[in-house]
Structure I
Amino acid sequence: MMTTRLGSGALVLIVALSAPTLAQQMMRVYVDATDLPRKLLRSTLEFDAMGDTVAMLYPEWIPGIHAPRGPLQNLAGFVPRDADGSVLRWERDWSNMYRLLVLRDEGQRSKLTLDLTYITNQPSTNSKGVDAFGTRTLGIINWNTVLVAPEDIPPASLQVELELTLPQGWQAGSALVVTSREGDRIRFEPVTYEQLIDRPLICGLHYREVELARTDGAAYFLDIVADEARDLPQADSILTPLGALAHESEALFGPVPHFGSYRFLLVISDEAPRLGLEHRESSLNSAKADVFRDIDWVDNGLGYLLPHEFVHAWVGKFRRPAGMVSGDFHTTLNTEGLWVYEGLAQYLGNVLAARSGLVSKDDFREKMAIYTAVRLREQGRNWRPLRDTAVSSYILRGGSDSWGLMRRGQSYYVEGALMWLDFDARLRGVSAGQRSPDDFCRVFFGGGDRQRTTVSFTTEDILAGLSALDGDTGWGGLVEASIERTQKIFAAHWLASTGYRLEYVDEIPASLKKAEAKGKYVYLGESLGLTVKNTGEVSSVTPGGVADGTGVHPGIEIIGVDGFQFSPERLRTAVEDSPETGHIELLTLDGDAYVTFDLQYDSGPRYWDAVLQEGRIDRLTEISTARRPGAPVQD
């Protein structure tokens, strides 16, 4: 390995290459991060290369976003130079936008330099989690934004040394291991190109590192950067549930994780976008600037986000559906296995949130009921099976906001979670509580070594793992019915298997009330078949519901309710009074036209709630109870 020291503002990567045209050569990459506050990131790559055409690949299929959406469009400079600094010609492969060809004299073997400039803070719908961002006081660096690699060099074969110079006075957090620091320049332990792209970095003027837990298996940290110093948590005691989360993960997956340490990277900012993305040894997350001023893990969203991304260290990063394992960043992936990758992670994230005390058992129960309520409104399942929402995952992000319940979105998250809840309860039932997916997870996703190898699996492997727990071979039929087939209505099997049933209640569940307040909307899905923003804009309409039957459609603006000016409170009151009035009159603005709709409705407020059936074992409470010894009892 070699390192090169430059002037201020340089990050140095040295990559050992091995290929017929680049045998045992070194690639040096210098990235200038000091202009992040001005929303610019620059890199210079140096290496020796043979031939008159050198093909470079910009990362395209980056794990976690499940899409060919490496943010190539944000490059503002790609300038190749030869050994004496002369600018060379380059051209893009017209059939592959991510393949950039540097043109030189035939047979030339000499030093090649590439200068890249990247404009931050302009992500696409799919690229937020793998983009770069900069503000006056903090930044997010996803290395894929400022790297290209020689074609045909496997990412796992490129050995990388990294040296970063931050803006003056900034600190940084990452799963990259620091070996030394001099002023604003940091050197890291060597990693591969593949590992580097899997280890993003957050940095900022206002930074804290908190050790959350340390076990015989691993150490767990929270790295935080914030807009202002006052936004950082002032007392470590409020972070106690995150330490419990670490312990609960080892109780679930096994006491020896396939990492030596894990870092929750958290950006607290009103300027950075909301994001959450998983990595093997870290997760990249963000929250609003006031997240720690009056802590409520449900209200701030972190109570569910952090456990979900954390679970991916096992489900998705260590073990991954076979169609999503390629060994590079350019092979088209088959994402049909997202019902496990994301669905199981969604379920286990909710479970660990409850077991660690980030959310209550009531929150967990209400969340499952809310998930189900939305699925019951969704009519897209009539034509689109759940498998297709996984196969077509990335085209479902950023689509039309109208009639989403007819189109279906990325349903494999929530519907996958409910399916795994059903599987969990079934296993407990047939084994008299002696077996559960906890056992499955420990065997299937645990026990990994700390090498970078990703282990693939198929649906058949999942079914075999489940069958090994109870000797049953009926799992295939359940999966086929849930994943492969269209459905007239969502079959909420988890209710019967957990001992619950759905009932209408007239009081809004606490977790939904919090979600309304946070999202600034009114949920009337089970009554009028509407979700309405606090501004009056109709954001969703249940196909076949009360509002749909009168012609109300998404995007229309409600400006009056029963002869009075619209307000969220006025709309709720009208629903409450409907048993006496028998109808609700909505005055709307559709474009520049005033349209009145008379909704015939007399059932008052209605929300689905999960209620334990008399005489049944409460599997939901059983599932959400802490596993680690000495854990506090949750209400």
Structure II
Amino acid sequence: MKIRVVFIGIYFFLNHATVVAQKYDPEKISKNIKVLYEKALIQIEDNQLEEGIASLQKCIDLNIDFVDAYLSLAGTYSQQKQYEKAVDQYNKAQQIDSIYFKDFYVPYSISLAGLGKFDKALDAINYFLSFTKNEQSIKVAAYRKKCYEFAVHFSQQHSTDTYIFAPTNLGDSINSIFSEYFPSLTIDGKTLVFTRRLNNINEDFFESHQQNAQWSFAKSLSEKINTPYNEGAQTISQDGEWLVFTGCNFYDGQGSCDLYISYKTPNGWSEPKNLGSSVNTEFWESSPSLSSDKKDLYFASNRPGGYGGTDIYVCHPLTNNKWSNPENLGPSINTTANESCPFIHADNKTLYFTSDGWLGYGGSDLYLSRRMNEYQWSTPQNLGYPINTIDNEGSLIVTADGSTAYYASDRADSRGGLDLYTFTLRKDIQPTRTLWVSGYVYDAITQRKIPSTIDLFDQKTGKRISNISTTDSGSYLIPLPVGNNYTCIVNKKGYLYYADECKLSNSITDSGYIKNIALQPLQLNASMVLKHIYFKTNSSILEDVSRIELHKLIQLLQENPSIKIAIEGHTDNIGTPSYNMNLSINRAKAVADYLIEKGIVAQRLSYKGYGSTKPLQLNDSEAHRSLNRRTQFTIIAL
């Protein structure tokens, strides 16, 4: 009887005939042990792993030198990702007969790598390549060698001595006897939506809410979304208002799996709508991820015209519920193999994804790339071991603060299949910490909530970095990556704009805050302080950062050509009254001159200085004096 051996992930054409005498001869194994051995292999093939392991162990008990039983036991443990047990069995087989063992150095190396012992795995594979002549074996071994060399080099370049990878199971409120995967979070980290595979057949969405650092018992998301068909791989927008997901084999589908969208309403989630033929094709679209401002939708597709099997694309919402044609992220992200599971962080510049095309540990690894400009991404960075392993890694998401990740895994404490876990990211692979401001916009006179648009500008560059539309009820959420100072401008036709600034160049402990914004209707005598007009100290020379708000004032005047305004300059009481009066006049004039220089007709403008004669507050503190130093305007004609 020819002896068969269990392998995990690779196959060889074995020839144990050697010129050196072997200690182990499979032909000398007794017939009754061989029968038991074949029974064990059948059990393993039928996925009766525990029974198969018990039968193999019984074979070893009957013949302690039965090498093939050790090897099959090692292969079975590898299949279960019990790599320590697998290595132990391989070592026992090798000790009995190192010559017979020579053909098993590749699966042995894989189990060593599964334990993170990449240097020993590399030694094993190099030894195997030094003598094997089998072309298929050489091809498999050469691939593993590249992976091990990458792993050894990565560990040398990235010291992780102080990093502890300790994933925490999210517990029974989230995880069940079924598989849970593809987590998605709102920006405040309080709402978790994930996919659950019920009865290992039907995929549905479940949601949980965090209260007092505890997750509520997960419930089905919505009957309008969950159907007898498969819904999976979803993204909830950072404000919790949109859900984009993958629906497979739906009646209105363009292909096998399409992208759909549902909106949160006062009556719950809306009926899902197919994103349409501009996004979906007859091929496969899946794994969506919305940017924090909902202006970019990243997803994976295997449509023709890409760089490999599956590529990552991005598209953008247009008016009338339409979407732009998707754009391939290009060869800086996509390879000739497969890229999938994109996740764009709330900072809107750090992209995580899976790939089996970029060099890694084997299978699909997790990578990150950082946006360099509007069209370019940095070379992907492998997240490293032990986040990445020799197995296939799935989707990963990161909280707004940049330090905490969520992912799915089938670790030893899994409730069943894949469970959701959370862990702390290494510092070097964290995105930019992102805060946020949320609230609603309302009419200052009627108190009615009103829809509007909000622009966010980087004060250092003056560039607009985000444009956000509120909901129909005026609600908004603005992500604010730390490290920069921002000017935020709210716009609504028929109203004065609103401007505010967020200084985040220094570290801030708060994660987010609420700010409700009142807009002043355009009417006679309506007045507005230009909060972000700055002058050089004791000077009427405008600082560059002032241009952001001045350009907004110019836009207001251009859109309302009949309006005339009076520009006022005010100071605090430091200095003589005559000095303050002249300074306030000159500063008001500087603003008027700038507007005229940019094309505003001089007859629409007047200016006047009031010195320290009209304070808003008592000049009894620096905080109050800073409020009194101001430039403002009043509408004097409509």
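I have 3.9 for distance in nm of label points 7 Å out along Cα→Cβ at positions 105 and 257, calculated from one of the structures I, II. Which structure is it?
Going through each structure in turn, the value belongs to II.
If you work out distance in nm of label points 7 Å out along Cα→Cβ at positions 177 and 441 for I, II, which one comes out largest?
II
Could you figure out which one of I, II the value 18, 48, 29, 5, 0 for P(r) over Cα pairs in 20 Å bins from 0, in percent was computed from? Could you put the intermediate results ahead of the total?
Numbers: I: 18, 48, 29, 5, 0; II: 16, 39, 27, 12, 5, 1.
It must be structure I, since only it matches.
Readers should treat all values here as calculations from the given coordinates under stated rules, not as data from a laboratory. Please read these numbers as outputs of a predicted model, since none were measured by experiment. Cβ atoms are built from the backbone, for glycine too; each structure is taken alone.
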